[in-house]
Structure I
Amino acid sequence: MPRRYLLAAFGDPGHAFPAIALGRELVSRGHEVCLQTWRRWEADVEQEGMRFAPAPEYGVWPRPGQAFTPYQAAVRAARETQPLIREFDPDVVVVDILTVAASLAAELEERPWVSLVPHLLPIPQAGLPPYSTGARPPRTELGRTLWRAIDPLTWAALRRGRDELNGARTRVGLPPLAEVHGGLSRRLTLVATFPQLEAAREVPSWARVTGPLIWERPAEEDARSAPPGEEPLVLVAPSTSQDPSHRLLRATLAGLAKEPVRVLAATNGRPLAAGIRVPRNARLVDWPSYRRTMPECAAVICHGGHGTVAQALAAGVPVICCPAGGDMGENAARVAWAGAGLSLPWRLAGPQAVRLAVRKLLAEPGFASQAAGFASSVSRQSGSAAAALETAADRTPRGEGPAKLPG
């Protein structure tokens with residue numbers, strides 16, 4: 001039956017776009033959806049048939065002189081979100097992992113809420129590398145034993161995070177939580193990534209791996225903008241939030257200038273500095289359609305942001321990830337572990353390293369074969385469809401999973 005859903009998402013593309021994808025799918029199934037996010041996405045939200053609500057915009061990571069710490073800002077934003085919940089009267093609130101305020105507001109208004117993780121699940125597990133270190137899951141018992149040695153440090157950091165969240169909960173009048181990652185719903189957490197990338201880890205009983213939630217803004221440019229020829233097409237898809245000087249793009253242009261490939265490079269609205277040479281086998285575009293371009297590619301070079309990696313693998317294209325920060329190191333490590341691409345450390349991201357990585361990716365068919373397996377899983381059921389089905393299912397809170405503090 002038709003229901004009413006309030007979606008709340010932090011406004012960076014890596015968080016807003018998956019929420020738009022889920023909202024669009026829910027609308028297509030006859031539900032009424034309101035998406036609370038940053039104003040820059042207002043027209044896109046409304047074009048997909050949803051109601052737009054402006055989110056309180058606050059920083060997630062404190063900077064010198066910032067007026068509020070993240071949780072202080074979340075407390076203030078939670079109170080600002082409560083009137084929206086009362087007015088829209090949702091059956092369920094879906095909260096992005098960074099949007100703590102909406103989950104606090106949902107609890108205050110006694111509304112069921114579920115979490116949306118638009119990337120890999122950031123929950124530690126004994127014997128595996130801490131999240132976002134860029135280390136691959138170990139393949140031997142010796143490797144797992146070595147990683148267990150630093151588990152106490154990992155859990156100490158998680159306790160601090162839990163205590164900070166509980167401080168915010170206390171300030172708004174909610175009881176404290178015993179579990180770590182209390183910002184994730186134990187009723188349901190949607191993990192919008194490929195099951196193949198979570199295969200080395202145990203997923204808690206309250207979480208569901210749905211497949212990636214993919215949405216992109218309309219764009220005129222695509223593979224037709226690439227240089228003409230029959231050589232393999234390599235797409236450079238930089239991060240929208242990292243590498244403002246285009247170090248990876250510049251290294252790619254220089255490294256592949258004399259290679260038997262064609263290069264299409266996206267600048268994401270940030271033009272290259274004057275004097276940088278663009279070789280004859282390369283073209284620069286502002287913001288191409290990845291959906292139309294990636295299926296024509298033999299390789300994608302990126303920083304390892306989950307959205308870009310997901311789009312490439314959904315198109316069956318292997319990737320070269322050069323992580324520049326955040327969760328990119330974890331994404332790169334999992335892609336390399338799954339055999340669908342290569343991880344190139346940021347410190348080595350020069351022309352020669354990029355050139356050798358592209359040669360290796362194109363010369364070994366196993367990478368393309370593994371990437372094709374990712375695309376096949378998406379063709380059977382999209383992540384948006386799976387997430388919408390899970391969200392619409394009535395459920396009761398589940399018990400604790402492996403994220404509970406030991407002891």
Structure II
Amino acid sequence: MDFTGYGVVDSHCHAFAPEREDKPFEQYFTLADHHIPKKDVESTFLYRRVIKELSRVLGVEGSSDEVVDERNKRYRGDPEGYIRMLFDDAGIDTLLIDTGYPSELSGGYSVDLEGFGRMVHRQVREIFRIEILSLELLRRGLTFDAIINEYTGRMEEVVGRGAVALKSVITYRTGLEVRRRTDKEVTETYDTFTDKTNTGLDAREVIGLKTGYVKTLLDHFVLLAAECSARLRVPFQIHVGGGDVPGLDLRLSKPSLLHELVNDKAVREAKIVLIHGGYPHIEAAGFMVNTYPNIYLDLSQTNPFISIGLKGKLHSLLEMAPTTKIMHGSDGYNIPELSWIAAIQAKMALVGVMGDLMAGGDIDREGAEVVAMQFLSENAKELYGL
């Protein structure tokens with residue numbers, strides 16, 4: 001099997017600005033927000049693979065430092081040409097961009113999507129992150145009714161201008177155990193929230209307290225967004241599983257914690273996408289994809305970061321997940337290499353898994369090719385209306 005020529009939709013990633021690259025190259029291949037010793041990053045199999053593949057595309061033989069030096073020279077000298085070379089090599093056609101990072105409220109700067117599309121020479125579409133909007137509104141000291149009206153109105157606006165999905169990172173805030181409260185409970189918690197901000201705390205600082213009233217309020221925003229996604233007929237992505245350390249509490253990110261949300265009557269029509277595959281709980285995520293008609297999954301962040309483990313996890317996912325409901329993604333950010341290596345690894349893992357299934361008589365070659373196309377691009381095209 002050879003899937004190298006297949007087109008790829010990166011169904012979840014982030015824009016980047018070459019001039020904003022401000023860390024040593026190897027530090028972009030760890031999910032830690034703090035510094036990891038270079039020797040430790042270089043010893044991971046993800047980084048080994050990146051250097052091997054960069055050596056191939058750059059035509060450079062030598063040490064990892066020599067490969068990175070050549071990479072830096074080419075990227076800084078002609079970023080547009082360098083990105084185009086990588087994305088052509090991986091077959092990346094389309095990128096769905098979570099505009100929540102980078103943004104002025106998360107990262108301190110934003111990247112214009114239209115300009116980003118011209119730079120990468122690919123189709124780009126927006127994924128709109130709801131927490132950026134809720135923080136903006138909570139900082140303005142509006143009445144609760146005014147916040148809710150503007151919150152839902154803005155989501156309608158961004159979908160109207162072309163956003164293909166809404167997204168929540170409630171995992172990072174108060175966890176995935178989202179549940180509905182009464183209108184009275186929610187308005188009372190908003191009053192408590194504003195009492196705190198009136199003492200001089202910024203809304204972000206109050207959210208960071210992760211108290212019961214903060215959870216009640218943020219859960220309400222998530223449920224409203226899920227309802228909006230159903231009404232507006234766009235998918236609702238939700239961060240499930242691992243993420244940036246130490247910001248993410250893995251104990252609060254298990255897919256099974258979504259039980260109340262996915263069974264809420266008001267959001268049953270929403271198409272919910274478990275992004276990042278729920279790693280390290282992929283089997284649980286696959287079970288949910290199998291048993292709920294409105295739940296989908298992408299393997300962004302799981303790929304590229306588990307590198308040599310991707311084949312095994314993809315095989316585990318296919319134990320139950322329908323092949324029509326799983327998608328490739330990278331969660332690439334800050335540098336182009338993450339999206340590039342994720343696409344390469346996805347094709348390598350597909351070759352391995354499909355080869356094993358063919359050898360066992362579980363699928364024939366034609367079926368394997370269909371599954372590869374579904375995973376790499378076709379499922380995302382259908383789900384997001386591309």
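Bear in mind that the values in this text are calculations on the coordinates, not laboratory data. No experiment lies behind these values; they were computed from the predicted model shown. Cβ atoms are built from the backbone, for glycine too; each structure is taken alone.
Work out the source of 4.1 here, i.e. which of I, II gives that when distance in nm of label points 7 Å out along Cα→Cβ at positions 55 and 135 is computed.
Numbers: I: 3.2; II: 4.1.
Only one of I, II returns 4.1 for distance in nm of label points 7 Å out along Cα→Cβ at positions 55 and 135, namely II.
Out of I, II, choose the structure whose coordinates give helix-only ellipticity at 222 nm (-39500 (n - 2.57) for each DSSP H run of 4 or more, over all residues; to 500) equal to -11500 when calculated. Comparing all candidates, it corresponds to I. From which structure (I, II) was FRET efficiency 1/(1 + (r/R0)^6) of positions 119 and 375 (r between Cβ atoms, R0 = 25 Å, to 0.05) calculated, if the value obtained is 0.85? The value was obtained from structure I.
Tell me which structure, out of I, II, gives 2.0 once distance in nm of label points 7 Å out along Cα→Cβ at positions 7 and 319 is calculated. Mind showing how you got there, number by number?
Numbers: I: 2.0; II: 3.5.
It was calculated from structure I.
Can you tell which of I, II yields 31, 19, 10 when semi-axes √(5λ) of the Cα gyration tensor in Å, for residues 159-222 alone is derived from it? This value belongs to structure I.
Tell me which structure, out of I, II, gives 0.75 once FRET efficiency 1/(1 + (r/R0)^6) of positions 207 and 367 (r between Cβ atoms, R0 = 35 Å, to 0.05) is calculated.
On the way: I: 0.75; II: 0.15.
Of the options listed, only I reproduces it.
The value 2.5 for distance in nm of label points 7 Å out along Cα→Cβ at positions 239 and 343 was derived from one model only; which of I, II is it?
Details: I: 1.5; II: 2.5.
Label of the originating structure: II.
When Cα Rg over 2.2 N^0.38 Å, for residues 39-190 alone is computed across structures I, II, the figure 1.43 traces back to II. Have a look at I, II and say which one yields 18.6 for mean projected area of the Cα convex hull in nm², as calculated. This value belongs to structure II. For the set I, II, ranking by mean count of other Cβ atoms within 10 Å over residues 263-270 places I highest. If you line up I, II by FRET efficiency 1/(1 + (r/R0)^6) of positions 15 and 79 (r between Cβ atoms, R0 = 25 Å, to 0.05), the top spot, with the largest value, goes to II. Calculating relative contact order in percent (Cα under 8 Å, 6 or more apart) for structures I, II picks out II as the one with the greatest value.
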